[in-house]
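Rule-based calculations on the coordinates, nothing more; no lab input. Just so it is clear, the model here is predicted, and its values are computed rather than measured. Cβ atoms are built from the backbone, for glycine too; each structure is taken alone.
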Structure P
Amino acid sequence: VDWIMEEKGLIRTKDECFQHMITGDPNDGEILIDTIFMTVLFLGRAGKILNRQDCIDEANYQIINHIKYLFNKEEGLFYHGWNFNKNNNYGKVMWARGNSWYTVGIIEYLEQTKLDTAIARHFLSVYKMQAAALKKYQDPKLGLWHTVINHDETYIEISACSAFLAGIMKGVRLGYLSKVDYLPVIIEGVKQILPYITKDGVVESVSYGTPIGHDVEFYQNIPCCPMTYGQALMIVMLQELLEEEWEELLTQL
């Protein structure tokens with residue numbers, strides 16, 4: 001926590017955003033939607049547990065700024081990243097797993113921090129816009145989502161689909177989303193995603209680690225292989241499926 005909050009700790013970009021550092025590459029001037037789940041979710045929870053309002057305030061600021069630079073209001077989806085050195089969103093690609101970090105992460109964040117403010121309403125407003133976009137872009141034949149959400153020529157990516165379903169299901173269960181509107185999305189998605197788990201428990205069709213690309217083809221060319229985050233996000237979805245709210249749904253599978 002101290003490393004994140006200290007001036008000489010986690011690097012900041014312009015406008016005081018958390019720079020998305022990775023092993024061996026500081027990603028100079030870059031912010032990614034992934035950071036909301038990877039860093040900000042932890043910071044907010046730590047602030048609540050440690051009774052440090054400064055951590056919660058910083059976490060809120062980071063989410064606000066990531067929405068500011070990455071959210072496309074026309075589509076209701078997030079771009080993968082923003083570069084402060086070039087002042088652009090690279091290829092303006094709406095990458096599925098990046099979006100899914102917000103879908104599942106923001107619900108967890110609000111539940112953990114117990115925000116009861118206009119800030120929470122703002123975060124939920126963005127979540128609802130994104131959920132509506134996901135409903136729109138759910139593949140009508142395959143019941144899931146493509147690795148570039150608004151490009152159905154790209155492959156189905158299961159880590160993102162798991163997180164989308166987990167986030168939408170939890171949003172319905174907590175009353176943020178209409179069950180009437182989103183139950184068909186959930187039923188079809190859950191039915192279609194389960195076959196991607198092998199008899200040995202391996203989650204298939206998970207894309208490898210993905211830096212920011214400049215076009216759709218870049219994301220389409222990312223190979224798929226078993227990954228820890230693919231396993232983890234599937235578990236998050238299955239854990240939500242075990243909630244009492246979904247007992248009837250389980251009988252339909």
Structure Q
Amino acid sequence: MHLKRWITAIVLVPALFFILLKGSAPAFTVVVTLVALLGLKEYFTIVNPPSSPDKFPIILLILSHVMGVAIIWGAHEGGAGAALAMVALNLLITALVVIFSFSPDSTIFDSAFKQIMGIVYVPLFLSFLVLIRNSDQGAIWVIWTFLIVAASDTGAFYVGTHFGRRKLSPRVSPNKSVEGSIAGLATAVLVGVLFNQLFVDGVSLFQAVGFSVLAAAVGQVGDLFESALKRRGRIKDSGSILPGHGGILDRIDGLIFALPLAFVFKTLL
């Protein structure tokens with residue numbers, strides 16, 4: 001399993017960094033769009049598994065994928081305001097679906113809430129990749145955020161596996177430990193500060209430490225949130241597209257939570 005994880009990372013990470021650094025902005029947005037669509041597919045499989053007696057309305061599935069694309073490209077063409085406008089439009093259309101599909105014993109409200117959360121959780125959060133990438137020194141910031149979250153994940157995994165004693169959140173993810181979480185934060189700070197000193201302009205050492213800690217902590221929250229979703233859906237992995245890693249959401253669960261933080265942090269500097 002560990003070998004598959006490393007092989008997948010060795011193949012995919014350089015390819016993604018090449019597109020990020022050398023590819024055009026539209027090409028990068030196309031990649032983010034594909035990731036968002038795959039992530040949405042996995043999300044709806046988790047929240048409405050095939051074994052569920054309640055079938056998810058097909059109109060909301062179609063709406064989710066259409067609006068997912070609109071949010072990503074709204075961010076590309078019009079910035080954060082356009083992306084948020086697409087989220088608002090999605091809310092309006094979903095409300096209309098609820099109104100015209102409502103009956104006292106209907107599960108349409110549950111489906112609508114799942115749809116809205118999915119839109120925020122996957123395409124809206126991923127749209128911050130596009131927003132950051134299209135800003136000054138954006139590619140460097142995307143890589144920086146990615147490396148911080150990856151370092152936290154790696155440090156937490158290996159230290160937690162060998163030295164973890166106290167459970168971090170046993171009802172959500174029994175294998176995660178307090179020791180692993182602390183090690184993940186420490187690893188993230190080391191990697192984040194080193195990368196900042198070498199490649200990032202205009203960020204002090206103090207700011208780099210703060211950003212690294214916050215991004216890693218938020219990334220761990222994202223990891224636990226996806227674990228909670230999977231536990232509710234009674235599945236182990238969100239998918240199987242990435243050998244050794246599971247699905248798309250299994251790989252980016254921490255990153256997508258850290259992206260809004262990175263955007264705000266970068267904007268305020």
Structure R
Amino acid sequence: AVLLPFFSFMTFLIAIPTGVKFFNWTGTMWRGSLSFETPMLWSVGFLVTFLFGGLTGVILASPPLDFHVTDSYFVVAHFHYVVFGTVVFAMFSGFHFWWPKFTGKMLDERLGKMTFWTLFVGFHGTFLIQHWLGAEGMPRRYSDYLAADGFTALNTASTIAAFLLGMSLLPFFYNIWKTAKYGKPVGVDDPWGYGRSLEWATSCPPPRHNFVTLPRVRSESPAFDLHHPQISAVDWADNRPDTSKTVAPGDQHS
């Protein structure tokens with residue numbers, strides 16, 4: 001026998017750290033000055049995919065709902081949102097963000113955005129539809145079905161989107177080839193302009209051993225401090241701990 005309350009409760013618990021991380025990411029962007037270059041588009045696409053995967057996971061954690069959709073295409077869709085979608089979107093975000101750092105050349109923005117939108121539409125068109133297939137009762141691991149089952153239209157739409165998903169990689173591979181053959185060297189340490197971590201404090205690509213001399217690290221954003229010292233100085237002054245002491249009314253702050 002399976003102890004359903006225990007496994008259901010433990011599965012629901014997964015939503016707590018997942019939700020914390022999601023609000024952590026969205027809170028980081030809240031009231032920020034966002035610019036939607038290709039890496040940021042992929043990051044937002046990751047958040048959308050991660051949200052769908054998390055919400056459908058909560059549905060599967062509930063035994064009354066899981067009894068209806070277990071071993072159906074609903075589970076296939078949830079699995080691909082969590083395992084395939086999140087990993088691929090985050091991976092492409094990292095590819096476009098760090099590509100100039102380890103090659104010295106920027107990927108083409110137009111081709112990068114073309115890759116994003118075709119993959120985004122293709123992915124969600126393929127797997128979002130499969131949630132409805134599972135809810136309507138189509139089992140997973142079935143290679144065929146009867147026309148009377150009513151699954152034909154949704155499967156056809158999912159298949160067309162799957163072809164779009166596969167073709168979305170073509171502009172990415174072309175982008176790599178075009179950048180390698182015709183791309184111009186970035187010529188600066190930080191082509192994005194606001195890199196914070198230490199890799200953006202050295203050249204693109206980095207020299208052997210990364211740094212010629214030991215870099216100065218005085219905060220959690222050493223590269224930003226290096227390239228924007230005036231902003232860092234203001235930020236440090238605003239956040240400096242107050243060391244003044246008052247012994248009695250009328251005393252001067254030290």
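The table that follows gives values for the structure above.
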read-out	value
Which of P, Q, R yields 19.3 [Kirkwood radius over Cα pairs in Å, calculated]	Q
Structure responsible for -27000, with helix-only ellipticity at 222 nm (-39500 (n - 2.57) for each DSSP H run of 4 or more, over all residues; to 500) calculated and labels P, Q, R on offer	Q
Winner on distance in nm of label points 7 Å out along Cα→Cβ at positions 17 and 153 once structures P, Q, R are ranked, highest first	R
Test item: P(r) over Cα pairs in 5 Å bins from 0, in percent, for residues 137-176 alone calculated as 6, 18, 21, 18, 12, 9, 8, 6, 3, 0, pick one of P, Q, R	R
